[in-house]
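**Student:** What follows is a set of structures to go through.
Nothing in this text is a laboratory measurement; each read-out follows from the coordinates by a stated rule. Remember, it's a predicted structure, so these values are computed and weren't measured experimentally. Cβ atoms are built from the backbone, for glycine too; each structure is taken alone.
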Structure 1
Amino acid sequence: MNTKQIDAVLELAKTLNFNRAAEKLCVSQPTLSYEIKELENEVGFKIFDRSGKGAILTPAGNQFCQTLHNIREQLKSAVEQGQNFSAKYSDNITIALPVRSMLKFLPQAIMDFGAKYPEVSISPKFINFYNTDEFLHNNADILIAMDFEVKHIPDIKIHPLYECGISLVMRDDDELSAKKIIHQEDLYGRTLMVGGGSPPALERVQQRLIHTQKISYFNSADHDTTLTNVAAKKGICLSPDFFNEEVSGYKRIPFACSEKFKIVLCTHNNDKRDSLVYFIRLLQKLHP
């Protein structure tokens, strides 16, 4: 399967007309038919049923084209990234960080790094919380994580970054939103969103509050669901300050507790590039 065949199939799937698809692809109609026939022979099933009026996707062809579209988009992205990289950079450092992580200093670190290593690209890669796969599969050179996620992973080096506490997340029109700090007693009579993959330290705080029997709770599947439920006035939630909910409609206020989270940078033991070491030091230096 080549890119010409992929483009031919996707364009015909869009127009369902051989002449219009061939015109769009700047090829002759016989050439288009040949490319599609060759691909059908290769995959072993009919993608299109031909008729006097044009073409109709078969059920197998419809499913095939959905997957093929995603592959084509990924291939296009890979080519564009390769073109950007080859034009300017001789090396790359990929840093994996959770979506919505609180790293306001990262852009400044990238700019400062570029002043010393203009030939090395820094590529952020956003991942789901508690997901170390990109790093473990060597698709990332640096991982930003909470220490409990990575302390048992072999063959890595852990660099301390900062400690953070826990805050209460609520709607910005909540009666608690005017407070400077939230205490346990402030939550009595309220509903607390819990679960959703909460880290151990946060679970301890949640359970301590629930055991007072003065706070109701509502189980939530994940953090995005929790935020949706908070916006829908179903409750409030506690969240590590590593997370960032500083968006319109929400308010984050520190919660009074002793539990802390250690945020760390992870690198692979065998990666000793001077540029990587320098970037790690920059990140540590720039954190407020």
Structure 2
Amino acid sequence: MRDFMSKVAVITGAGSGMGRYLAVLLAKSGCDVVICDVNEDTLAGTASMLKNFNVAVSSHLLDVGDEEAIKALPEKVIAQHGKVDLVFNNAGITIDSDFANMPEPDWDKVMDVNLHGVINMTRAFLPYLKDRPEAAVVNTSSIFGMIAVPRQSVYHATKFAVRGFTESLVKEMKGTSVQVHCVHPGHIGTNILTAAKVNRAEGESAPSGLLGRADATHEEQGKAFRENGMHASRAAQVILDGVRKRRSRIFIGMDAKLIDLAQRLTPMHYDKLLPLIFLPLMLFRNKKAIQDLPAEP
């Protein structure tokens, strides 16, 4: 896809983080945007940022875990915009819990948002994308779709599955007008950890986490994660560059690239290399927003 001018893009998880800045950067490129999120307040914040650009914007309160709501979305988009050229399946959640103590409804919720939401959005919009001269499906996996750590079994299950689903779709869509991309972000400064539910068994101590100490609160961990990651605007720019260059795998950040390499070199013992990857890169990661973008509300 050469550029985004006069295209129409649908973005889930557009109320914050990478989704918000995908919408902003696409609008800056002359693309009409359809922003979707489950949080009405943050969705309105993104909509206010998009007022700085002369493009058509529609906003939809959407839980991507709701299959019926997804089925109804394409007709709404076509009615408002006349077409759809790009779909960014970006929404995602996690739960901090060991598998043995995770309630089944919590497991199912993450599966519905992170995996079924991606599948159902792709199924709903693919017929419309195939009618366009050039189109793209962009699914967000993770570096946690390449490696695994404790207490994230459900997140890994979804992100490994998104990776497999997307890479199969890449091959199925080869030779058609539809590009398919799998995104593997490294450490991006988003609110995913702050928003994550924490489930610990009685008497279980907190993991040391990012702050390196067990007494750090969930809020402190979330704040550290957000402030020490690559700024979401820069991650969004990497994604859009990858779409322009037709890269089926899009790694965001040197940490993502090195973790992919570590997993290839030592498939069962990459965890021993992770401190050597994460700690130095935290010092050099670009945590500042791209210049000349609207301020967040």
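**Student:** Can you tell which of 1, 2 yields 1.4 when distance in nm of label points 7 Å out along Cα→Cβ at positions 15 and 39 is derived from it?
**Tutor:** Details: 1: 1.4; 2: 0.6.
Computing distance in nm of label points 7 Å out along Cα→Cβ at positions 15 and 39 on every structure in 1, 2 gives 1.4 only for 1.
**Student:** Moving on. Comparing 1, 2, where is distance in nm of label points 7 Å out along Cα→Cβ at positions 127 and 151 highest?
**Tutor:** Biggest value here belongs to 2.
**Student:** Which of the displayed structures (1, 2) returns the greatest value of distance in nm of label points 7 Å out along Cα→Cβ at positions 159 and 263 on calculation?
**Tutor:** 1
**Student:** Computing percent of Cα pairs over 34 Å apart for each of 1, 2, which one ends up highest?
**Tutor:** By percent of Cα pairs over 34 Å apart, the leading structure of 1, 2 is 1.
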